[in-house]
Every structure is written in C-alpha cells, then in structure tokens.
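Take a look at these structures.
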Structure P
C-alpha cells in the first residue's frame, strides 16, 4: 500500500504502535500536547527526560494529563539528551524526540560514539509534506542536518530518502536532484553534482529509485513545465523526492511549502540505529504528532 496522505500515515502508525518514545527536555506545551495526543491515538508511550517541576507545571497549566508517562528528572537539556540516547542504546526506548533543546545539542548526543547509535550511515533529515491539491506525499531532503553536503554525502542523502519513501509504500521513488536549471552547466557546480548523481543511479551506485537531475523545481513537479520545455525524463514532472543543493535551500523550500502552500509536514532524522524526531521548536503539536507517527512507522 502506498501511503498518500497523513490520515493513512496515522492509520499505519497505529497498526505499528505503540512504540516507546523518549523526549529530551519536554517542558513545552506543544511537545507535551503532541505526546498526549499520540498516547491517546495508541501510537506511542513516553518517557520524559527533563526538569520534572517544569514538566508538571506546564502540563498542569495547560490541562494536559501526563500521569501515565514516566518522568526522569534531569534539569540540564544537554544531559537530558544524553540520557535519552542511553535509553535508546539500552533498548528502553524505540525512538528519541527533541524537546526544548537546540537541534545541534540533541544530534551531538546521538552522534556520540559511546551511545552506540551510529551504524555507519550519514545522519540526514527527511521531510514529508501533504500539500493541498497534490496527489501524493512529497519528500524533501536535506532541510535540517547536513549543511553543505559533499558529493559523497549527497549519495547517502539520496539513499536515505529513498529508504524512507519505500517504507511509506513508494516502491520505486522518483528522485529529482534540484538546481537552478535543468541544463548541465560547468559554471554551476550543483548541476554537475546532479548529473553525476543521476549517472551513479544509472550504474547502480544508488539503488531503489529513479534519479534524474539537474532539474529546476518546476521541471521536477509540473508536467506542464516539462511539456513546454520538451524535457525527456522518467522523473521530471512527477518527482516523489526533491533533493536540494544544501541545507539553506532545503530549509527555505520546506518553510515555503508550509507557510505559502499551507502544506503539513512530518520530519525525521534517519541514519541512526533508530529514527530521531527532530521537529522545530516553532512547529505546532500537529506537526510533532505526525512526525512521531512517521518515526513509529520507520522504527517498526
């Protein structure tokens, strides 16, 4: 079954859950609200690692029942992140979630070799979007982890995204490597990288998806644009995965989809032993909830 909406994603996560999620520094309303909702939906159970008094104060102030959740008192967010990763390492949690803590501090805890979460793969962020008027879920990578990926890292970013799309039922995802133009231009390095990635996929060095590039954004998702420009490609006009040149482009594209196109987003960091739920602190609880559902599905 190909999952084409967040309603379907939630339904599949319910079948896979509940999974134990450990949250680092969860003393914030939207985080706790998403946890309560996920618990009520049967998607997840929770261990909260953070300042016990602040957690209870926020929950009481907002009328949120966290009585069924285990709370481990650790006021320092960085130490809380390390304790969350230790819970993962010891098998006491299936997923880790970032609370009110800097993303860098959270990921540094996950990357610490002592935690045993590294499995020889690059950590990268995969965002999944449900966009009004769009007939499928759209995947965007990397909008949150790898700042300026090398060619070698781009290969892993593409492979990670293909794996996520396949887990959501897209058997052979169509991957568009984005650039400013669909023409290969030696003066624009991103077009050279895109062409190399496409050829590597042709040679089997990237597996599981159809990869083409360079493609401009309109070429990647608009059949009309493809027809007008006469582009011949199995990916152009129908891409499932959009691979951006760097984290700045990825972050801006993700926020543009959210704020201009009113798209809903779920996001996880993959490449570790377990998926990491790393929603923005400004994201509403609905985004954190569907990100949890995505993590639960990937961890099953």
Structure Q
C-alpha cells in the first residue's frame, strides 16, 4: 500500500498484454517454471522489453485467454482505486498472430463489464508493420466505435515506423469518430513527437524526449497536449539512463500537462499508486502537484468526466 492507493485515479496508457503477471503467465502456460518466467520478464533495454512482450502475446492463444488476463488486470485496478481506464489492446498483434479479432474483442469487453470500473478500449497498430496493417486495425476500431472502442493508436518501433507514414490512416480514423493517440518521443527524439502531432495525435504516449526541444515544450504547453508519462517503464527499457535522469519533473515545470501511467504494469512490476509514490519520493512532486496530475488523467481521458481528487 502507498499513500496514494485510496485516491480516485484514471489510467490512460495501459497495455492489456503487458499486464500479465508472472502467476497469470504460468496459468496460461503451466509448462513454464518460476525461473523461466522471471527470466522472461528480466530486461536491460527496449529490445529486451519487446522480447518479453512477444513472449506474453505468443501465449495468448484463445479468446478465453484474453478474457482471463482482462479479469486479472481489472481486479488489480479496482484494488488500486482506479475508476476509469483506457486499455490498449494490440489488435495489430492479434492480426499478426492470424487470430480472429472479433471473438477476442468480445471476450475482453464482456470480461471488463463484470467490474465496477469504467473501461474504454484503444486499438493499437504496430507501426513498423506498415500502413496497410494500420488500415486493417482502423477498420476494426471503426466498426466498434459504438461498442467500447474510443481511440486508435500506433505503437511499436518509432524509428522503423515513422509517424509520417500514417497521416492518411489517422484521417481515416478521425473520420470514423475515433480519437487519436501515438507513442512518440520514447526512444526517438523530439522530431518523433512533432511528427505524431503533425498527423493529428491528441495525446502522446511517453513523449519524454520532448524535453530536448524548448519550442516543442511551448507548443505542448500552449495547446494543452498531454504526455502519458510512464516512469518505471522508461527506466526498465533504458529510454532514460536512470531515475535521476528522468525528465518528468522538467516537463511538468515547463507547464506541459502530464499524466502518470503504468504502461505494462506486470512487466515493469508497478502499479498506478506505485508510480505516484515514485514521483513523490524520487522526482520531488508534492501532494498538491500529484493531485493535479491525478485530475489530469480524468481531464484528458477521451470519455471521462473531470473530477476533483480530494
């Protein structure tokens, strides 16, 4: 428990597939030993994270597996006083595995509905798989705008899948009534954030490299474009060299709106309350500042209503 465990919270950057805890992984694949799972979740850099993520998704073989991990995730969110969550489901990975997406989505949607928490879904395309792949994901998302899907996003390797490729894809998503988000400025510099903004991203996943460009900081501040900051994730993947080097404090002090998020909570061994605690203990945030950041998560949710975090 942390001092923030009872605060009402919202999470905007949370990958379903990255929420599979080691115990749940062994339930999915009983052949795995405890040591094997521990080794699977041990990483030193971004490519190590990608390999861990791949190891998880390869074991999600049926819609029931997806429902199982959804229930496990949302139990944890409820226990952590999370009231609103936008959960990213990698529809692109489902397609890559050549699984039928419809039954998977129905399974996670129904599993989430079992709990007293407001959940919406962001369907994510793997940017380095290219434009045609992303269009397939947009079509899946557009077909479910009235069935829980709130947004379309792109994740994956920023360098191998530059945002500029996806201008027409984002316009297609927007025309279908979807909100728009993009991972950017995590492992590539501020030019990646600019490119995501140029194609219409309304929120930026990570965005921490924006700190390198004063003009970009002013742009984000003046237009109130939020960054979905994930401190533990950035340390584990090597996106920043150390906790002391993390720019979250500088981003906040520059007036950029930020939210705190877990990204892949099981892989990075964190909770949303844990991220708030980390920000307080290691990054110098006061309780008042953290209450404002918690309120931001409701303010910038694509469907949430602003609340006061008292």
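Values in this text are rule-based calculations from the coordinates and carry no lab data. Values in this document were obtained by computation on a predicted structure and should not be read as measured data. Cβ atoms are built from the backbone, for glycine too; each structure is taken alone.
Rank structures P, Q by Rg/Rh (Cα atoms, Kirkwood Rh) and report only the one at the top, that is, the highest.
Max of Rg/Rh (Cα atoms, Kirkwood Rh): P.
1.25 is what came out when Cα Rg over 2.2 N^0.38 Å, for residues 51-130 alone was calculated for one structure; which of P, Q is it?
P
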Highest-scoring label, criterion being distance in nm of label points 7 Å out along Cα→Cβ at positions 187 and 211, among P, Q:
P
Read-out relative contact order in percent (Cα under 8 Å, 6 or more apart), computed value 20, structure in P, Q
Q
For distance in nm of label points 7 Å out along Cα→Cβ at positions 27 and 107, the calculated result is 2.5, so let me know which of P, Q that is.
P
Taking mean count of other Cβ atoms within 10 Å over residues 227-234 as the quantity of interest, name the structure among P, Q where it is greatest.
Q
Using FRET efficiency 1/(1 + (r/R0)^6) of positions 3 and 139 (r between Cβ atoms, R0 = 35 Å, to 0.05) for the comparison, can you identify which of P, Q gives the largest number?
P
Parent structure of the calculated result 3.7, given that distance in nm of label points 7 Å out along Cα→Cβ at positions 155 and 259 is the read-out and P, Q the choices
P
